[in-house]
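In what follows, structures are represented as structure tokens.
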Structure 1
């Protein structure tokens, strides 16, 4: 009750908590795994595509996204490079970690220097979550902004806007962070017969 009264008396208090949650997540959650649902909304605000998959990470800069439906795709960050594997196209694209990470959602989820790449601002609670707006300090990339949503101390959602006008919303189930992922989780082996492009 006292906390509720304090939050009512000091409106900034609740919003400061959202920043604290994000900083605490980056500082204290060293690894984790979650299922996710991603909804991408076209610039017209009407057309939507939904995909599902799993996500694992281990700081610093190791992560694995596996999209299962409707199209199979795997994205692996091994600490040095990021591997993008499109199963349907039988194609792998490889980029240096510094070029691929920077001001991206993966930097929030698996990086360590979020405040080096983003300006952070707490926003009003919405949809039962506490939100932080993260705006890239360098504006030349495709990412316009992203919002990070927490339910208590648990990362619950990421909302992303790109320079093409698309919006993406990733909703995570409760992140399991008791058991570290096996090291091979973040190693990518190119399947036989797959083309590799490395700009």
Structure 2
């Protein structure tokens, strides 16, 4: 049982950090873009809400309690990225002052539901009999992968903010970095949504 748990945890980890999971990575990138290092408590709340959301849907989907058309899920995932990017831009003034809207936690939970459905199709194809161990292991792997992605993102944002501070010493680099990241990710995700529009 332990070896099976570890195997599925490794699969979950690989699934979140792999290049074909780029949409999930971009979502984490844009979700974290609105925060600075000092906002770690807010980040914890939002990521926890996202985790709860995708864990619920993952469990429901792999047990066939909730069955969503894969094409619809693949279309909805980039829409969550677009919505998050737009909200970042709308909220950038408040974020620069260190204040955040309460509904962001609810958005993260709701968007987690969508991303969980995306993980489920992959996981459902892997197990044959018992689902408990694969489900727990895969979810643990996803969480570990998310932590790695978010840690790398935090380092990247710190470096970008430092570089902008040197280049533009009279300006706060945060709003510029937030806007640039959010716009770039939103444009990419909009293209994906267009390509994946259900026919």
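Where a number appears in this text, it was derived from the coordinates with a stated rule and is not lab data. Worth saying up front: this structure is predicted, and the values here are computed from it rather than measured. Cβ atoms are built from the backbone, for glycine too; each structure is taken alone.
Of the structures labelled 1, 2, which one yields 26, 14, 12 when semi-axes √(5λ) of the Cα gyration tensor in Å, for residues 17-112 alone is computed from its coordinates? Let's see the in-between values first.
Working: 1: 23, 19, 13; 2: 26, 14, 12.
Value 26, 14, 12 for semi-axes √(5λ) of the Cα gyration tensor in Å, for residues 17-112 alone corresponds to 2 out of 1, 2.
Turning to a different aspect of this structure: Once relative contact order in percent (Cα under 8 Å, 6 or more apart) is calculated for every structure in 1, 2, which label goes with the largest value? Walk me through the numbers on the way to the answer.
Numbers: 1: 23; 2: 42.
Structure 2 comes out on top.
Further question: When helix-only ellipticity at 222 nm (-39500 (n - 2.57) for each DSSP H run of 4 or more, over all residues; to 500) is computed for each of 1, 2, which one produces -27000?
Values: 1: -5500; 2: -27000.
Working through the options, I get structure 2.
Using distance in nm of label points 7 Å out along Cα→Cβ at positions 57 and 121, single out the structure from 1, 2 with the greatest value. Present the calculation step by step, with values, prior to reporting the outcome.
Details: 1: 2.3; 2: 1.2.
Comparing 1, 2 by distance in nm of label points 7 Å out along Cα→Cβ at positions 57 and 121, the maximum is at 1.
Between 1, 2, which one scores greatest on distance in nm of label points 7 Å out along Cα→Cβ at positions 153 and 177? Kindly include the intermediate steps, with their values, before the conclusion.
On the way: 1: 0.8; 2: 1.4.
Looking at the calculated values, the largest one is 2.
If P(r) over Cα pairs in 10 Å bins from 0, in percent is calculated from each of 1, 2, which structure is the one that comes out at 9, 34, 34, 17, 5, 1, 0? Present the calculation step by step, with values, prior to reporting the outcome.
Values: 1: 9, 32, 38, 16, 4, 1, 0; 2: 9, 34, 34, 17, 5, 1, 0.
Source structure: 2.
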